[in-house]
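> The data blocks that follow each hold one structure.
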Structure I
C-alpha cells in the first residue's frame, strides 16, 4: 500500500490502483446492501455510493448512441490536443480554463444537447426544474424577497432550502437568456471563469505559472467538475467559497475586500456557506491570532442581511430555520433514524472520493505528506476537510448528489495537489495523471446519468 502512495503513477502501480479502487467500491456496495436490508429505517441504494443515478441502459435511458460515442471520441482527441497545446505554451491559466471549459461541455454533450444541457435547467413534464419553475412565477423580484419566508415552504425542493438569491439568479438569467441551453452555457462559462480567477489569486503568489495552470486544468478534469459544472448552481458556489479565504494569504486590503465580496455573494445563493466560517476562524487563529479580518467579514455579512431585513423584510436566520426544518422534518437524523444516519455518512464520504477519483486522492495525500501542516495552503485544505466532516456529522447531505451539493470542498482539496505538481517531475508524469483523471470522468459520463 505504501508503495502505491510512493509512486501511484508508476506503470505497475496504475493497474493495481484501478483494480483496488474498483474492488473496494464493489465490496463496499455489497456491504451496504447487506447491512441496510437488516435495518428497518435504512433505505437500500443499489447504486451506492451514488444515490441519484441511472445506468444508461434500456428501457429508461437506453445505451449511448453512435453520436454519443463519436462525441466521446472527439472529446478524447480534444483532450490529447489540449495537453499538447498547453505543454507547448507552458499552461497559461486562461488557456487551461478555456480548454477545460470545452472539455466539460464536450463530455456533457455525450448525453446530447437536451439531456445534457437543457433538462438540468428546464426539467421535463414529469420532473420540474425547481429553480427555473419557481423563478418563472416571479412578477416582482422585490416582492419575492419580502414574501419569501411566507412562500418558502411551498417552493420546490431546492428553491425552498436555499436563500432567495438562488431563485433570483435563475430569474435574472432567464430574463437575459430565455433558452435553457444558453443558460447552461452561461453557468458553465461563468463558473469556470470564477474558478480560474480564484485559483490564480490563491496560488499565483506561491507557485509559478506552470504549476498554477496545471492545477487549474486538473481541477477542471475531476469527475465532479466534469459531470456537475454544466448547468448547476453549485458550480458557481464552489469557487466563491474558496474565494472567501483569499484574505488568509496576506493582509492586503484588496484580498480582504475580495474575500468579503465572495462571502456576501455566496450567502445569497446557499445557506451552507456557513461551512467556511469555522475554516476562516481556525486559520486566522493558527496563522496569527489576529481575528480582525474575520470580524470585518462577519461584520459586513451581518450588516448586509440586517439592511435586507430592515428595508425588504427578509429575515435570513428565520429563513435558514425554515430550510433546516424542510431538510430534516423529523429532527436530527441520528435520533430520528440512526441506521439511515450512519449509512448515509459513509455514503457522503464515499461519493466525494468516487467523484474525486483514486489518482487525484493519492496526489492529495502525497501533497499533505510532502508539505505537512506548516504550509498555509495545505493547512487550509486539511481544516476544510475537518469542517466538511463536521457538516456530515450534522446530518447534512442525505438525499443524494453529495458530490454536487458539497462541490465547494473540491477546490480546497486541490491545494495540496499544487504542491505535488510543483515538484520537478517529467512532463509525461503530469500528462499521465491528467489522462487517468479525465478518462474516469468521460467513462462515468458514458455509463450513467447523475442528475435528479
Structure II
C-alpha cells in the first residue's frame, strides 16, 4: 500500500505541475474533437467502432484489413456502456494519451512542456486527430517510443504504434538510434509480443495468422490502383501556423543549438525521411498521411522558442511566451473553422437507406454506413447481380454512383440519395458482414488465394519483374 500511495502522490504532484494554459488547450482541443465526432459519420471511424463491437460484443461487421488497437480501445468500453458512449470515451482516452506522451517527450528531451504541447496542438493535429480513428493515437504511441528510446519498455510502444497504423512498421529501423545492436534486437523482439497476440486472434477467428496483414497490404500497397499527383504544398500546410517558427533556424545562433550527432536529431531526421518517402510513394496522398510530421515541427519549434526570451528575426522582436500563446490561439480557431467548413456526412441519410432494405442482407457502395445504421452490409461484389438479387440481397446504390440508374435490375426504391435494387418477394436473412478484401479479389479473378499464398505470390511477382 505504501508503494501505491507513493505512485498516487507522485501522479497528483505531476498533475499539479501542469500549467493552466496546457489544461485549457487540452480541454478546448478535446472538445473540438468530440464535437467533430458528434457532427456526423466518418467512414473509417465507424469501421473501427464496429470492429471493436465485433471483437467484444458479438457485432455483425468486421474489416480485417484494419489494425486492431483503436478497435480494442473502443470495443472494451462497449462491454459496459453503449457504442456511442464508448466512442466518446475513446476520444477522451486518446486525447489524454497525447497529453501524457507530450509530457514524456518534454521531460526526456528538456523541452518546455507548456510550449511543446501548445505548439503540438496545431490545426492539423486536432482536425485529423480522431476523425478517422488512428492518427493521434498512433502518433502518441510513436512519441512514447521516442521518449523512452533507451528504456526496455520502448519495444511495447513500438508494437502498439504498429498495431494502431500498420504503416508505422516502417519506423522499425529507428531502433538503431539506440546505438546498440543487442538492445535494438531486444526492442524489436519485445515489440513483437503484442503483434503476436493479434496474429493469434487472426488465426483463431479465421484460420490464418496473416489475415489482416494480407488484406491491408493487398488493398493499400500491392494492388492499389488509384493514384494522386504529388502536391508539395501539403508539406507546408500540415504544420501551419507553427511551422513558421522554423524560419528562425535560418539564423546561425538558433542552428547552433542543435547537436547534429545527438540521438534526438538522428531520430527526427530519419523519422521525417521515412514518413516523407511513405507519402511520396503512396498511391493516395491526402494531407492526413503527413500527420506524423507535426511531431518534428512542434519539437524543433519548441527548441527554438524556449532558448530565447525574446525572438528576433530581421527587424522584428517578440516575447517568446506571447508568440506561443498567439500561435496556440490561432491553431485552435483554425481547427474549429476547419471542422465547420468540412462537415461529416449526415447520419439520417444512411439510416434512411438502411431502413429501405427491410431487414434484408445488403450489398452497397457505402457498406460501413449501412452496417452502422443497423443493417449488415458488404461491399458491392463482382458476382452476377441477378444472382445476388435471386439470393435475396438488396443492393443499395448510394448517390447512384455505382449503377447510375442505368441498370435493368428490378428497382424497389429510388430517390435523389440512393436506389435500392432487389426482389421484394425475396429476403436474405442478415449475417456476419466480415467478408475480407482477399475474398473479393478471389471472386473478381477466379483465384483461390489464402492470405499466405497471396503474399507469397506477390513477393514472387515483384522478384521476377
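> Comparing I, II, where is mean count of other Cβ atoms within 10 Å over residues 240-247 highest?
Top value of mean count of other Cβ atoms within 10 Å over residues 240-247 goes to structure I.
> To test your reading of the models, identify which of I, II gives 21.9 for mean projected area of the Cα convex hull in nm² when calculated.
Going through each structure in turn, the value belongs to I.
> Can you spot which of I, II the value 16.4 was calculated from, given it is mean count of other Cβ atoms within 10 Å over residues 152-159?
I
> I have 1.00 for FRET efficiency 1/(1 + (r/R0)^6) of positions 272 and 352 (r between Cβ atoms, R0 = 41 Å, to 0.05), calculated from one of the structures I, II. Which structure is it?
Comparing all candidates, it corresponds to I.
> Figure out for me which of the structures I, II the number -21500 belongs to, where helix-only ellipticity at 222 nm (-39500 (n - 2.57) for each DSSP H run of 4 or more, over all residues; to 500) was derived from the coordinates.
I
> Next question. Using mean count of other Cβ atoms within 10 Å over residues 280-287, single out the structure from I, II with the greatest value.
Largest value of mean count of other Cβ atoms within 10 Å over residues 280-287: I.
> Could you tell me which structure in I, II was used to calculate Cα extents along the principal axes in Å, for residues 112-375 alone as 69, 50, 32?
So the calculation was done on II.
> Same structure again: Among I, II, considering only distance in nm of label points 7 Å out along Cα→Cβ at positions 296 and 416, which has the greatest calculated value?
II
> Of the structures labelled I, II, one was used to calculate Cα extents along the principal axes in Å, for residues 120-199 alone, giving 40, 29, 18. Name it.
Computing Cα extents along the principal axes in Å, for residues 120-199 alone on every structure in I, II gives 40, 29, 18 only for II.
> Figure out for me which of the structures I, II the number 17 belongs to, where relative contact order in percent (Cα under 8 Å, 6 or more apart) was derived from the coordinates.
For relative contact order in percent (Cα under 8 Å, 6 or more apart), the value 17 is produced by structure II.
Taken together, the values in this text are just the output of simple stated rules run on the coordinates, not laboratory data. Keep in mind that this is a model prediction, so the values were computed, not measured. Cβ atoms are built from the backbone, for glycine too; each structure is taken alone.
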